[in-house]
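Given below, in the form of structure tokens, are the structures.
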Structure P
């Protein structure tokens, strides 16, 4: 009898504990990010996966909603002087870093300065700024040399590089160096002890985080956290990602391959959610430092050689998931323009071959980097190699994983010494809405974005854009900048596409916006 009683009690205890175990499991969200994560500094790199990591642990002064409107986040209130030269901001109550220290105005100013040293938009703000002041712990003041009408758009920029606020001692790290600590004031804490590069990243709920009262919208509103833990599981093989999602071993796959969408739609437990409804744009980026692309005429020849159709049909293929757009600004957005100079968006190998001959191309090979583990991009370099070779270029395509490419593209060495000539990537529409948000139009030389174009005309026009007071003026100057960017071949736009995330149907609350964010999510 005694043995039966013990077994009965054990069975009852197991039955009672089962729901708790299920509930505990439901508090952990498992996400397959679109690529491996090896760089954790979201200011040092523009890589989207690092930006997404940034949104997990840091907060921002302002955010941008899905309609493109800038709204306060860490800021409570602000004012502008009558001459538009002094901006005063007050932080909201309850802001605290993960190390227990309060967020102060000094932390904010240090973070702004570091961000401005790396970001295109921030660089224009820095040129307009005269000084920064911190009259008290919650107030910071930006004094300008001349009006900067896009102040809030700069401080609330939703995508790479995002102005994430860090402790002043960490933000004191030069922009040319990566930070060593990952401490923010955002909705999650980074669990550094469980970080395994190439395997997983772990985030724990920040119990002290005080979300805003507004509903979440884009990168604005209340960052409510309903989960105790989020794990980013690194799975490189697309089929293995698919199998893990269908089996319920993971909850979200950020970027399925385009070939998988038909099968995903047929799965009863899977849903597709487009977190970037405005789409993305593919681009081909030149390295302006080294031959052969240190010659503008050779860059122009490559631009004419590269057409959009073959790239989009080969990489995306799925009907309705891509669209042609020769504008550097996304089609359907305010500054989109068909004034693109020599660039038509159509491949013209004969014309490119003649341009290459006229430029005196000596056969120097183009070292083109190809990421083998990033399915949304992996086919593009194969097409680019064919298009360039059809025009007479010699192409040395070197294969590597995306994390290696992200690290290598930061090297200014000659291609033979570990550098590069070209790579291909994608940007969300929010990243390239105007010339100040677009990294490829950062033409500040050594201080610019990877590729390091040095063009004073582009930089001067960007300042004029920032000082414009009417939408008509902004559109006119944006067109001028695009024409100059096409003339100097900053990069090549290769069309737009859509890449919805795949989620288990028990996941709800994914917020559409310019970035993949993981607050507001529930797991039922």
Structure Q
């Protein structure tokens, strides 16, 4: 009897340990269902490390600020007061200054108390310094979700780190040690095992109405609901944050875009007797997805829709027909999306829901009857086991080295400013400054494969002019999955912004693309930040 009691006890202990381990891996130690950012004007002010609004001064003496809005595991607002405070501040900024708003959604292994917070705020500081001559007020919004089920590790001792820079510029830490853990390889293993949990949360739960509502609300407030169209709004998402934005904004933008087609149709001479309605333009100047960890099927669906957008606007003679709605850029050196994503979705090819064969729309130019030619079938799972930047069926832009002169000053700050300047001969050229690993370089954005173009039975890839740019770059620009706030990466973002803005309100002669020799001078209007 004692033998059996001992055996039962051992089994019970093993079960409890296994259950405890499962719960630990499932729930972790990061707060769940509770905000980590609080009212800076409350009875007990939380300070910058826990406040939902922080402000500081860049090294150049320019004011910078950031709001935090957090979402729970189901995508709802954790504290709706964060949303209301953010909107109120934007209304004030929009009426009192020229505004540059940057909205950022972080990815895997991050939250509103991780090292992405100081990194993002250093980017805001760089923007504020570069655009101070334009009189812009730079404000950031950090969209936080439970991208890490564990308390993140934050490096605080490395010289010239973003953490130490923000301590100086905000006169104290902007993230709190109570929400962080010590460095340990065991926790790193546990974090990596959370891939499937965090992917599923971003893909199916957090992405939804509240996220879309918040971004459209903030963008609308920044532009004073049409009263200040010259104010600038940029939206950036990284990793699972890019997946989250693509899922949320993709559906939310559909109505505004299709209404714009309808308005254009009413402007046709045959319908001029009917007064046209106001234009339903999107309130974003740039939506940038970096090292997206989204299954490429979503980019494929959105690319198809935005190809129809370009075609509809081009038919109507709209000068903005070739302005991309979304730009997704991925590094060839991003092993997380290039290797981990396919491994994490290894069983997708046997899923019954991914067995469809695409026999049109992947290869071939649109025909005279506005349909695409038939081609050999391609399984749908090939768009789920890869991310957009690693799917050769979808990539339609490349960043390549260019043989062109450098600006007189190739310091990092000067290069960043040069990449933002709009009065240039070729807006598809940009520069990166020297780093310890790479020399200063001139880059060009092209829309033809610099290698061997992919074909099928002699047919080229379809929809290469879609208003969804899917861009690939080398490790000199982004060294790995998390290298998104490096000096060269930020210089590249400035160059991509200019390439997008250069296509706005300007006609490109028929037959020319961004690949043409840039001997011509493009009429750019005014500098960054001015309408």
Among P, Q, considering only FRET efficiency 1/(1 + (r/R0)^6) of positions 133 and 397 (r between Cβ atoms, R0 = 41 Å, to 0.05), which has the greatest calculated value?
Q
Assuming 1.4 is distance in nm of label points 7 Å out along Cα→Cβ at positions 77 and 101 as calculated from a single structure, say which of P, Q it is.
Q
State the single structure among P, Q that was used to calculate mean count of other Cβ atoms within 10 Å over residues 141-148, giving 25.9.
Q
A value of 20.5, 56 was computed for Rg and Dmax of the Cα atoms in Å, for residues 205-324 alone; which of P, Q is the source structure?
P
Work out relative contact order in percent (Cα under 8 Å, 6 or more apart) for each of structures P, Q, then name the structure with the largest result.
P
Structures P, Q compared on distance in nm of label points 7 Å out along Cα→Cβ at positions 69 and 445: the greatest is P
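All of the numbers you see were taken from the coordinates with simple rules; none came from a lab. All figures in this text were calculated on a predicted structure; none of them were measured in a lab. Cβ atoms are built from the backbone, for glycine too; each structure is taken alone.
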